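Every number here is computed from the coordinates shown, using simple stated rules; none is lab data. Here the structure is a predicted model, which means the values were calculated and not measured. Cβ atoms are built from the backbone, for glycine too; each structure is taken alone.
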Structure 1
Amino acid sequence: MQEHGGIRIGAVGRAQRDLLIEMYDRFEPLGTLGLPPRGEEPRREWIEGALSHRMNLAAFSPAGAAVGHCFLVPDKPGSAEMAIFVHQEFRRRGVATALVKAVLEWGGVEGLRRVWTLTGSDNTPALRLQEKFGFRLTNAEFYGIEMEIRLPLACAREMPLPACMV
């Protein structure tokens with residue numbers, strides 16, 4: 001696991017499901033672009049679906065609570081959509097930056113060449129974070145902004161797995 005200001009970043013799977021449920025049950029706002037789902041049962045099903053993907057990271061508070069979640073959903077060979085959520089009490093502390101950095105490194109190691117996001121057009125902090133990492137606008141609709149980043153070929157399968165993923 002990597003540590004960032006007392007927050008630990010590490011790979012998660014079904015064993016950490018209940019920690020993610022606790023985080024998402026207290027998450028605000030629910031339902032921005034439909035995620036995380038507003039209803040309790042659809043939210044649990046969505047968490048299960050998220051955890052079915054290999055590249056899943058979470059941020060944990062010093063007390064061990066999940067405070068952030070970031071994962072990549074492959075959509076075609078060499079490409080994946082990135083989803084990132086940080087609990088409102090832990091925003092603007094570098095948690096999202098640490099999660100995005102780690103998941104992009106992991107994606108590069110796994111051979112991804114393209115990572116894209118769909119973000120609410122009113123979510124200025126998320127859009128700024130993506131731009132900071134080099135994401136570029138690919139599509140702007142009334143409901144959201146699609147951005148993508150091309151990962152360097154040098155990352156693909158030549159680097160060891162980042163320390164937080166082993």
Structure 2
Amino acid sequence: MTAAWRPGRSSPGVSVEGMSCIRFNTPAQRKQMAAMAPAMLSAEEAASLHRSPEMTDSKIARLRLLAQHENPKIRERAALDAHTPEDVMLTLARDADEGVRSCVARNEATSCDILRSLADDPSERVRGFLALNYFVPEDAMARLAEDGSRTVRDLVRWKSDLAVSV
């Protein structure tokens with residue numbers, strides 16, 4: 001005898017005949033769903049719909065102020081911005097806080113000369129972030145590949161393997 005199903009009831013041996021948890025759509029339903037599906041935009045098309053505001057002199061002035069703030073987290077924000085002027089990035093690359101220098105190393109807009117200078121940074125964390133930046137010049141990557149830190153060397157190798165596999 002098959003027990004009747006009730007909400008919340010779950011017991012071994014209970015069978016609900018004639019029911020399936022799998023949904024089968026008819027060809028007409030599939031056709032209708034395809035016709036109503038939203039059009040997919042490419043990444044470029046989506047980006048063009050949501051442009052960043054123009055970079056103005058006042059925004060550059062604000063980045064300069066952020067870079068001088070006493071709180072290193074605020075300076076990190078300036079170090080991560082693609083529009084931070086090079087002279088400010090150079091100052092941030094020499095910051096006493098390794099978190100700030102790490103952000104300079106991570107920033108893909110940082111100039112090659114500044115990235116090169118960070119290859120000799122005393123902080124393993126800074127050199128590790130530098131090793132992951134795809135815009136680091138080849139000579140600096142060669143120095144990082146022979147770094148005294150196994151972690152940094154492993155990051156260089158991982159990035160190199162990733163580039164080869166793509």
**Asked** A value of 1.00 was computed for Rg/Rh (Cα atoms, Kirkwood Rh), for residues 25-80 alone; which of 1, 2 is the source structure?
**Response** 1
**Asked** Any idea which of 1, 2 comes out highest on distance in nm of label points 7 Å out along Cα→Cβ at positions 33 and 57?
**Response** 2
**Item:** Answer label among 1, 2 for the case where helix-only ellipticity at 222 nm (-39500 (n - 2.57) for each DSSP H run of 4 or more, over all residues; to 500), calculated from the coordinates, equals -8500
**Value:** 1
**Complete:** Ranked by relative contact order in percent (Cα under 8 Å, 6 or more apart), the structure on top of 1, 2 with the greatest value is 1
**Request:** Work out the source of 40, 40, 28 here, i.e. which of 1, 2 gives that when Cα extents along the principal axes in Å is computed.
**Result:** 1
